[in-house]
Structure P
Amino acid sequence: MNNASLIKKRYAAERRFRAFGFGAIVVTAAFLAFLLFDLVSKAIPAIIVNEAMLSIQVDPELVDKANPVAGDYLGMTKKALAQHFPDMSSRADRKALNGLLSAGAADVLQSRVLADPSLIGQSITVPVALNSNADLFLRGMDDGQLSDKQKELLGAMTEKGLIIKGFAWNFLLNGDSREPELAGIKGALIGSVFTILVTLSLALPLGVAAALYLEEFAVKNWITDAIEININNLAAVPSIIFGLLGLAVFLNVFGIPRSTPLVGGLVLSLLVLPTIIIASRAAIKSVPPSIKEAALGVGASHVQAVFHHVLPLAVPGILTGTILGVARALGETAPLLMIGMIAFIVDVPHGLTDAATVLPVQVYLWSDLPEAAFQSRTAAAIILLLIVLFAFNALAIYLRKRFERRW
């Protein structure tokens with residue numbers, strides 16, 4: 001075979017390789033686009049909801065100015081809705097009409113009156129939340145939970161111009177709830193923040209200190225070799241094992257309260273600690289030896305050379321590895337299930353020892369519920385979790401570019 005045919009064959013192989021690579025990118029992008037489109041389309045009902053815009057008379061007989069919190073706001077809301085349907089006088093008709101309202105239908109009215117008690121005695125127009133079944137029906141997604149009479153009422157409300165679309169603030173401002181239209185992600189989001197803060201405060205200093213000692217100060221012998229092997233092995237251990245360890249040690253031995261960000265952060269710090277140590281050691285190794293040698297040559301001690309010269313130059317790699325490890329911890333579910341963070345938590349946590357859950361566990365809880373409206377809540381929570389993870393990765397890239405030194 002002559003040289004021309006060999007060159008031609010080689011070029012053909014290169015073209016096939018490029019085509020395969022381009023095809024792989026296209027297929028991956030298509031799958032990603034399909035996934036994001038599916039999530040966004042399913043999440044829209046959780047973000048944009050149908051509401052009833054009603055003019056409600058704040059009756060002074062039902063709301064005491066001295067104690068406006070105890071007012072019958074739901075009763076006033078039902079009365080305002082009934083005024084649009086004066087012919088609905090029977091008990092069954094009123095039950096059908098009121099059944100379209102959410103259990104939190106009067107929340108906006110109550111919050112406005114509490115913020116401005118001078119509204120008592122006046123008529124104000126506020127958005128009123130419908131229940132999830134009514135919202136689904138208005139979207140053309142009838143789940144069979146409404147009666148024919150309720151469907152007629154919704155059609156009449158639409159014709160009267162009472163139905164509007166609004167942003168679902170409940171999703172961002174509420175904790176969890178058994179009612180889909182009232183269930184929110186705030187509790188899980190705050191719980192994730194507290195848990196990650198505990199994880200970072202423990203894993204980062206311990207991981208960097210261990211990496212510095214192993215790389216710069218430890219004597220190279222069979223003991224340090226065994227430690228390095230075990231660190232590498234721990235990085236590959238299934239995450240649920242750390243959950244079992246947390247259950248056995250932190251809960252059963254030390255008696256830390258279950259379902260709290262404190263115990264969750266302790267478990268996740270064990271999970272990400274090997275990753276941080278490995279990343280920090282790699283970052284320290286990447287610093288040219290001449291930096292430390294130059295510092296030692298001008299009279300610096302070994303400790304000064306490491307902490308004043310090597311460590312600052314290794315910061316970009318350390319931060320990148322830490323953030324990626326924390327992003328992995330943020331998406332973990334299995335170890336947190338073992339320590340009780342799967343509990344149904346309504347209240348938003350205010351401290352490290354308050355009962356809480358986290359975003360991945362909240363997704364798991366909602367995905368297991370039978371109501372159709374929770375499917376949109378699940379998709380919206382997944383999108384929020386992806387946004388947080390993308391933000392962590394973007395931060396890692398920014399810090400690397402910001403502090404990176406070119407040699």
Structure Q
Amino acid sequence: MSDRFYTVLAAQFFSALGDNALLFAAIALLRSLDMPSWQIPALQEGFVVSFIALAPFVGPFADALPKGRVMLISNTVKIVGCGAMLVGLPPLLAYGFVGIGAAMYSPAKYGILTECLPPERLVWANGWMEGLTVAAIILGAILGGLLIGDTVQERIVSALQGQPFATGIDTAPEFAIAVVLVIYLVAALFNLYIPKVPIDHALPQRTLGFIVRDFAQSFLKLWRDPLGQVSLAVTTLFWGAGSTLRLIILLWAAEALGFNLEQATQLTAVVAVGIGIGAAIAGRSVPLDHAVRVLRVGVAMGFTVAIMALVTDWRVAIPLLALIGALGGYFVVPMNALLQHRGHLLMGAGHSIAVQNFNENLSILMMLGAYSLMIRAGWPVNLIVVAFGLTVAGAMGWLTKVHGHDQDG
């Protein structure tokens with residue numbers, strides 16, 4: 001069990017590392033091409049559209065094959081999308097194709113946990129999974145920031161251009177994308193060594209109509225289950241907020257702290273450090289049958305985000321961002337574990353995580369769309385920060401009022 005679990009963790013780490021480094025490389029590529037600023041949130045919107053559009057299909061796909069094989073196929077799709085960006089496909093299209101691979105990957109990486117571990121180990125396993133994912137986010141932000149910086153452009157790219165063999169790499173963003181391609185290849189190598197597990201909840205039919213109906217039934221079943229409902233609502237809100245906050249920090253760091261893109265990119269890693277700390281604490285201290293008790297922490301996180309509007313000193317910003325991440329990590333890990341447990345019992349892990357991905361990425365799409373509209377409307381960054389934080393706090397407060405007394409089981 002341990003070897004299989006740690007191989008899954010290694011594969012997830014490198015795959016997530018590539019995803020996060022590629023985001024910042026693609027942002028830098030857009031800027032080098034002088035694209036309008038609204039395309040930056042649109043870049044991530046294109047990524048998450050795949051999670052929404054493919055949600056009815058990726059769950060059955062993950063449950064119909066050994067999940068290690070599904071992860072390998074998914075990483076191969078990411079490799080193709082990353083390579084397409086490197087050879088000149090527009091970043092919005094290429095990153096969207098990488099999103100297809102990520103959408104296929106997610107139900108398998110979480111679903112395999114329920115097949116490897118008993119329910120009482122799921123919070124612990126999610127703590128490890130989220131901790132490694134957070135480490136990948138941290139290193140992806142740092143690596144992405146370094147690779148798109150002036151040092152790479154002046155030293156490495158210039159040196160490559162002076163070689164007798166033609167690399168076709170002329171800018172730091174292109175070099176960053178090439179490095180990410182190698183990272184995806186490493187993730188695929190680990191996928192090859194994930195042992196097969198029994199196929200779980202395979203569909204009796206594979207027609208389009210049956211798959212769509214099956215997804216709709218899973219969607220309704222999970223939302224109607226009291227514990228499924230609260231865990232699904234919380235994780236949906238968290239990931240929508242988290243993805244948008246990462247882009248807000250880039251804008252806020254530039255205007256409030258005077259950071260350039262490389263510095264602002266690395267500042268997002270501070271939030272990820274906090275998430276890792278919060279996830280580790282939750283993994284050790286919150287049992288599955290007490291998961292609902294962490295809801296109030298989400299309210300505190302929303303108000304803490306709003307406080308960012310008062311900060312103009314990076315020495316204050318760093319601990320504040322770490323606190324925001326820690327609060328988020330502490331409440332999302334038990335909710336993730338609870339959702340996986342309920343989904344595994346009700347319909348199969350792959351199906352439930354596909355429903356989770358559909359909801360989470362619909363939330364991301366809506367929040368990024370609202371953020372893009374705020375930018376187009378010329379809202380000041382501090383107003384965006386306050387509106388964002390109070391929205392999260394209000395939503396978590398409502399969920400606490402409705403579900404705060406639910407009994408876990």
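Throughout, read-outs are computed from the coordinates displayed, never taken from laboratory work. Just so it is clear, the model here is predicted, and its values are computed rather than measured. Cβ atoms are built from the backbone, for glycine too; each structure is taken alone.
Assuming 4.2 is distance in nm of label points 7 Å out along Cα→Cβ at positions 18 and 274 as calculated from a single structure, say which of P, Q it is.
Working through the options, I get structure P.
When you work out distance in nm of label points 7 Å out along Cα→Cβ at positions 146 and 210 for each of the structures P, Q, which one comes out largest?
Going through P, Q one by one, distance in nm of label points 7 Å out along Cα→Cβ at positions 146 and 210 is largest in P.
For structures P, Q, which has the highest computed value of mean count of other Cβ atoms within 10 Å over residues 114-121?
The maximum falls on structure Q.
If you work out relative contact order in percent (Cα under 8 Å, 6 or more apart) for P, Q, which one comes out largest?
Going through P, Q one by one, relative contact order in percent (Cα under 8 Å, 6 or more apart) is largest in Q.
Can you spot which of P, Q the value 0.45 was calculated from, given it is FRET efficiency 1/(1 + (r/R0)^6) of positions 170 and 306 (r between Cβ atoms, R0 = 41 Å, to 0.05)?
Q
Which structure, out of P, Q, was helix-only ellipticity at 222 nm (-39500 (n - 2.57) for each DSSP H run of 4 or more, over all residues; to 500) calculated from, if the result is -27500?
Computed on structure Q.
Can you tell which of P, Q yields 59 when percent of Cα pairs over 20 Å apart, for residues 218-353 alone is derived from it?
P
Computing log10 I(q)/I(0) by the Debye sum over Cα atoms at q = 0.08 Å⁻¹ gives -0.65 for which of P, Q?
Comparing all candidates, it corresponds to P.
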